[in-house]
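Heads up, there are several structures right after this.
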Structure 1
């Protein structure tokens, strides 16, 4: 049975049924249908959210893998700022909202990508509004986080590198 036929039959049966019901029965039936409708909407929203979360986890996993692949591959010439932004984005996607330069240095060192002075790079990125610093100190490690703009900029950088359009990023390796 097609959907229009089914709806027509349902409407016809509801009309016929309602003619045989008392006002109290109609009220209760209306309440029952309203609850059933709310339950169906909630069920569909829950299923959609579950599906979206599953897709989001997959997308995040693929992004994390891509960042690690780029950081590991020495064929990619990355500036200190790009390395710091990619590493910060990686940590952010893993759930670390706030980072400190010491932990970031350790992460980048594991890929042999540690820039000379991460703290100065974080300051420069903060001036560009890609990062927000949360603690200052002349000789201390800074606590910082990527801003929305910084996340967007890093996602664009990652897309550029992954797309292969930026051939100048590839170092000549013999």
Structure 2
């Protein structure tokens, strides 16, 4: 199982170097975390395409923060912004790719689409069969490591740069 996350503040977070975690006031994020997801798949609604979703990236979840976290959210899930497996797709914004991802998720996440991804609807479990389909769809898409999209990536520093990188299986 992985996690579907509707990243409303993507550009703002990347511009400000706010990476490495997603937070929520609700406990749903903790319920999903207890299911030991491997990745967070991030999405947004493309401009002018209400009712559609664009796959933005796939981020490797970590058990502990990899960067200093400064947030007021009480419930957090961490991802590793330094991992080569934490990627952002560079060419996921074509009409065909958006339509393909939307078709795949629309029936599986009907409540989220009906709620326009507001609140908890923007945070959903992605079962393994859906994850396999997302992996297949995006296998040949262009991608970059997440930090390449951060405006000032040099400022994003690991908490302990000498710690061994941990990998979840």
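Throughout, read-outs are computed from the coordinates displayed, never taken from laboratory work. Source: prediction; values computed, not measured.
To which of 1, 2 does the computed value -7000 (helix-only ellipticity at 222 nm (-39500 (n - 2.57) for each DSSP H run of 4 or more, over all residues; to 500)) belong? The read-out was computed on structure 2.
Taking mean projected area of the Cα convex hull in nm² from the coordinates of each of 1, 2, which one would give 18.1? Matching structure: 1.
Assuming 20 is relative contact order in percent (Cα under 8 Å, 6 or more apart) as calculated from a single structure, say which of 1, 2 it is. Considering all the candidates, the number was obtained from 1.
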